[in-house]
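Structures are listed in the sections that come next.
Just so it is clear, none of the values below were taken in a lab; they were calculated from the coordinates. Please read all numbers here as calculations on a predicted model, not as lab measurements. Cβ atoms are built from the backbone, for glycine too; each structure is taken alone.
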Structure P
Amino acid sequence: MHLDIKNLISQMTLEEKAGMLNGLDFWHLKGVERLGIPSVMVSDGPHGLRKQASEADHLGLNEAVPATAFPTAAGLACSFDRELVGEVGQALGDICQQEDVSVILGPGCNIKRSPLCGRNFEYFSEDPFLAGEIAAAHINGVQSKNVGTSLKHFAMNNQEHRRMSTSVVCDERTKREIYLTGFEKAVKQGKPWTVMCSYNKIGGVYSSENRRLLTDILCDEWGFDGYTMTDWGACCDHVAGIKAGLNLCMPSLGDDADRQVVEAVRAGKLDEKVVDEAVEKILNIVYRYVENRKPDPDFSLGQQHHLARKVARESAVLLKNNGVLPLKSAGSIAFIGAFAEKPRFQGGGSSHINAYEITSALDAVRSVAQVRYAKGFEAESNDVDPALMAEAVALAKESDVAVLFLGLPDTFESEGFDRTHMRMPDCQLELIDQVTKVNKHVVVVLHNGSPIEMPWVDKVQAILEMYLGGQAVGGAAVDLLFGAVSPCGKLAETFPMRLEDNPSYLFFPGDGDTVEYREGLYVGYRWYDAKHMAVRYPFGYGLSYTTFEYSNLKLSAETLAPDGTLTVCVDVKNTGNVGAKEIVELYVHSAHEGISRPVQELKGFEKVYLAPGETKTVAMTLDRRAFSYYNTDIADWYAEDGAYEIRVGASSRDIRLCACVTLTGAKPLPVRVTGDSTLGDILTIPGAMQVLAPVLAPMQQTFGGGEAGASDSSMGESGDQMMQAMIKYMPLHAMKSFSNGAFTDQMMQGIIQALNDMQK
């Protein structure tokens, strides 16, 4: 950066500095004309640019400039393709440069706690590792074009119901391992220019006023050096937010907010240095954009449309195929369903893009095959239209194959509200029922932003999940249906059998303004695996038009030291007759007792293209963090020594190969000893027995209310086990009752001090 930002700030008045922390209007930051500080624009994303040319709103109601609508995050994550996501980011950066937008608001990295969240289409995954990796790739792609991103919604914004007032109650370990890990990866690997805080409260404190979140964790722990901003309307107490680490309130709060900051500084309630630091962070980003402005980037919306089609193909997931796919161009084919003509390719709300071009399946199929079309239902209706139904059934009856284009309408899922069930509209369920009665070769193509219940799965021959696949989704669907390319996406979330199986079912969306995350760590596949529960389609699942064989799993070492890395290699062979891509997934399993941990967790993935008969070696690297859990006693990540299982496979429920690695060199965890500490825990401290020995001897003589030898010998081995268990789980203070007065409170305090001192 060429400009001396600190010198520029020294020339600003307090009023001008206060103004920098409050937006100019709906989309612009304030500038300072007398000092040449420009006013820059930020705008909605994240799967396309939503730059409003006239009246502004945050719900996608008013018109925006034409732009490319790429697949939404729910589909994009199913690509498991960092490079491809980076290409999408670069395309977004190009159009932002063209439209003079300094920051595009996204990506969203919130975890899919419940399939009912109305905004799940805008989030990547139920898994924090995958969410963080894809978010980082998105960020790096956009920012390679010298346009900023705004990682959102930080944090724990996992529902739309009462999102502006709800307080999340969640334990620290779950926060760290599930809800913050994706953000942490995105911040460290992507280095976003800005981070957007969420509407909700966490533990009773608004995210916009949460110092623990915005300063201690985001900046001090993770090293974030950009500026923080509110979601639109998420600023409650402007001054309190600034103190906590909030830098920018959007949209503009008006002149009164500026006066509040000035008055707080002059009254000594707000340190002016805090204001200066916030202004410096904002100006660093403003000038990072301004000094690298490229108003005429080399791209066209037509080129981006082709990219959108490619991305939609790579993100689609083939859920079922009984041999009916790929379709042959010859024969009679029926396309049935309103989404064949007008696809639902994006979600409702602030991410709604004015798509430059839309390709429907009917548009795309004309160059491939002759098909006949019946609408079947009204897209936004739940009710059966008898005339449309009759037309569709008649067409299906006289066709060789019926392809049903189904899904969820905007009225079923959108920003602003959550779903109350996982069912498809009644008219579509009835259509499946009626069509499958007259045609045995039925293919379902789905357009939805989140999982649905599928009681009809056994009635159809194939299911292709397109998610909300962007403006070229129709072309991508045709490419896949007719075998121009093989499907290669895999699910970034679990499809449960029914809503009631979901781990958050009893606690979502909470009571009043409180929601308790009682399921803890067990979100998504972590829950279903722990419960050994059948699911409709597991995390990481997806079929292909070919088959793959895994072999020759190798680890670079048998042991892993604290500062070491482990390289995992596996050979993957295409054993079919079609060239295709396979997503190789790596999970880590810990069998250590004493710490509740998920059965397995995703810690690596790679996507590889293989020609028929071709074999390639896929390599993935793990560090110590991949084996760690968040230990709240030490407030840090910790991996126990011992054996861990490396699992490599095609999905979370299709593990092909396993190998073991032993971790070594872990520092012993300190045991903070109190009177409530159990003897079993205390005796894990090296040297503790020597400290306790003088006290244990008299206790052994009187334990059980009499002499040691007076216990009932008839109990035999079970009696010994009972005695050992009672001693192991006896609190230190209880020893006073079994020492005949030999163990006093003073002695206990001395032992506590000695045991704690020896661990320092």
Structure Q
Amino acid sequence: MEAFFALIVRRPWLALCLLLVATAGFVSQLPRLTMETNIEEMLPKGMEAYVNKKRLERVFSSADMVVIGIENDGPDGIYTPHTLRLVDELTQWLRSRREFRTIALSDLMSLSTIKDIRGTADGMQVERFMERPAETPEAIIHLKQRLVDNGIYLGSIVSEDGKGTLLVVRPDPSYVGRYFEIYRLLEAKLDEIRARGGPERILVTGRPIIEGVFGIYMPEDMQHMQPVILSLLALLLFLSFRNIRGVLIPLAVVVLSELWMLGTMAAAGIPMYTVTTMLPILILAIGIADSVHLLTHIRVEAGRQAALDKREVIIRGMSGMWAPILMTTLTTAAGFLSMLGSELLPMRYFGVFAAVGIVYAFIITVLFIPAIEAVLPQRERPLDKLAFHGYLEAMTRVVTHHPRRILAIFGLALLLSAYGLSQIRVNSSLVSEFRPSDPIRKADVMLNAHFAGTNALDVMIDTGRQDGVLEPGFLKGLSALQTAVEAEPMVGDSASIAEFLAEMNKVMHGGDPVYRQPPARADLAAQYLLLYSFSGAPDDFDAFVTSDYRQAHVRIQMKTDSSADAARLIEIVERNAERWFPGARVDFAGTAYTTHQFSDLIIAGQIQSLTVALTLIFLLCFAMFRRLADAAMAMLPVSLAIVAIYGIMGIAGIPLEIGTAITGGMALGIGVDFAIHYLYRYRDYESRGLEYAQIVAKTNEDTGRALVFNALVVIGGFLVLLKAHLYPQVKLGVLVAGSMAICYLASCYLFPVLLRGRER
């Protein structure tokens, strides 16, 4: 490689021009970069949750709904002319907008659309609860009484205490992936209503809204945090190198690496997901390490050979460091590429493009640094005038004089981490990824407290025969399912065709509540549905039963979107399915089921990714050091860090979910760099016949300085994520920063102690 670096130093402008042309090509692709927040699009197309969700949409016209809540804390609650007019106004406005689909009753449910069933002398009468807003006290009292007598919509559309009501509307399918437009549209309309004044408080939530806000927050976080990280890097670089060139050269490397990586993603047509929005920050924090190591080593050579000219210093500095830098690039890339084993698309793409960005950083580093150093006037100053000198001397004294204390501290930390590992749990919740102060989370908490719930678990049952749903035994099974799940604290309500048939049975028996149960004969159930169709719309129950009455749908309203809660409900249904629906096929769908399967994939993918990454990195370390013992030693600090971080998660009660699942792979890929650089330089000085104390001192003064800076940059870069809107970034930032701190401490304090012990 010395000849290669000599060529670059002789023709620096050629290398710089090639980099400029390549950068222009990547930048030209950036306008094609898009965002993806739809959770279904993150799943493998053959995954059960994805397949069932599409079947649910196709068979029952069911979809994720936008939820608008209206609350009135006055003495009459929502039962005032002003609030009822507001409900009707919003209902008509939603019908007029192309952003929403409002064809069937289940597409738009509010006090202005839901229907009451009443018995008449001729049979059955179906009419809206509110054909027009109730204005008089008598009309309002009548409306309230009808809702109580019916009972179906208490808790789901109207709160039990009468203080709130919901409008539940289906977004038009063409807006999937563009829900942020719907959120902005609704906020504009609601701001207009709020500006008019009134006693009502209006809230908006629902899975489409949550996904839409993710689509707004993600690019905002990227834009806001980039300058902060760049400023932090600039400060640390200046403290380390004490001149402007030591600041601008590494910053140029990471900015170019980021542009190349994003340009590649855009050219490949890969969108940005929640987790991949952290890639630019990752590249900034990690990609700078190579340039810092190279610039530091160039200064080492400048101090060793004061008589050498600038070009020779650059060539020697580059030649002495390219091998460990290449190895750390490969190990980091291997750590991230291990995520290809995950079935979740965002995890795969995160791994691929993190690896791509790291490789780009290496390519740019070995081309740009020798070229720009050759062009700039003057040569680099010697190393002894740089920062961290006092700290590095103190670290050497601690390592050489207090090895037992170091071993005791790390041993205690390992025991605590092992306990924490036993406490770790798996749980995913999209709503909890917002800060408690965020309007979206506040709205979701408030609406879940007063209503049946904003999250849904859908159960589809196929009897396998025409009219099977109308059979008394099957209808009793539906009722039993609803009773069982509604006994769980996380469930607010459930709905099925059995519930509507029970209401019809009651009204056909003079309103006697004793008869509020599904009809005892299949032909009677068929007659009720026929009578209903005479005054109600034929498609009113399309969301709950197919036209041939072969398949039924139960929607369970949940007050949380926790995957652990969804798993509990799924277990209840699966355990009793054969008793409730003998011979029928039972499938699950909906956002709750998707979240549940999401969690399962996270665990499986994490175990596989870590196993693959450990194997690949071990093999790469063995290829570099040619000694099994050294390869194993290189893996030790990062292995300790992974155990410690997952242990901390268990002790702190931080669940394993998509935001935290990638921590292990990231820690493995990034953290092993510390050990490789330290071990490489330690062996270099050891081969020169130095004593142990001298080896540690020299290694710390040379590579140790770059490792201090590298640790500060990576830790500081990830801690910037504390300012993110969304908790996945916050948690990832804290956990990766913590794991990097442990990797650094283990590499620079524990590592030399163990190396000395092994040699003894």
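Quick check: 0.35 is what I get for FRET efficiency 1/(1 + (r/R0)^6) of positions 45 and 333 (r between Cβ atoms, R0 = 25 Å, to 0.05), calculated from one of P, Q. Which structure matches? Before the final figure, lay out each step's value.
Values: P: 0.10; Q: 0.35.
Traced to structure Q.
Going by distance in nm of label points 7 Å out along Cα→Cβ at positions 149 and 205, which of structures P, Q comes out largest? Present the calculation step by step, with values, prior to reporting the outcome.
Values: P: 2.7; Q: 3.3.
Result for distance in nm of label points 7 Å out along Cα→Cβ at positions 149 and 205 over P, Q: largest is Q.
Taking distance in nm of label points 7 Å out along Cα→Cβ at positions 293 and 733 from the coordinates of each of P, Q, which one would give 6.8? The partial results should precede the final answer.
Numbers: P: 6.8; Q: 2.7.
This figure was derived from P.
One of P, Q was used to compute helix-only ellipticity at 222 nm (-39500 (n - 2.57) for each DSSP H run of 4 or more, over all residues; to 500), and the answer was -21000. Which one was it? Walk me through the intermediate numbers first.
On the way: P: -8000; Q: -21000.
Here the read-out was taken from Q.
If Cα extents along the principal axes in Å is calculated from each of P, Q, which structure is the one that comes out at 93, 75, 49?
On the way: P: 93, 75, 49; Q: 111, 52, 45.
Label of the originating structure: P.
Can you say which of P, Q returns 0.10 when FRET efficiency 1/(1 + (r/R0)^6) of positions 421 and 557 (r between Cβ atoms, R0 = 35 Å, to 0.05) is computed?
Numbers: P: 0.10; Q: 0.50.
For FRET efficiency 1/(1 + (r/R0)^6) of positions 421 and 557 (r between Cβ atoms, R0 = 35 Å, to 0.05), the value 0.10 is produced by structure P.
I have 222 for volume of the Cα convex hull per residue in Å³, for residues 285-564 alone, calculated from one of the structures P, Q. Which structure is it? Present the calculation step by step, with values, prior to reporting the outcome.
Details: P: 222; Q: 259.
Label of the source structure: P.
Compute relative contact order in percent (Cα under 8 Å, 6 or more apart) for each of P, Q and report the one that scores greatest. Walk me through the numbers before you get to the answer.
Working: P: 13; Q: 19.
Evaluating relative contact order in percent (Cα under 8 Å, 6 or more apart) on every structure, the highest lands on Q.
Looking at structures P, Q, which one was mean count of other Cβ atoms within 10 Å over residues 245-252 calculated from, given that it came out as 19.4?
Values: P: 23.5; Q: 19.4.
Only one of P, Q returns 19.4 for mean count of other Cβ atoms within 10 Å over residues 245-252, namely Q.
If mean projected area of the Cα convex hull in nm², for residues 589-684 alone computes to 8.0, which of P, Q did it come from? Mind dumping the intermediate values first?
On the way: P: 8.0; Q: 6.9.
Of the structures listed, the value fits P.
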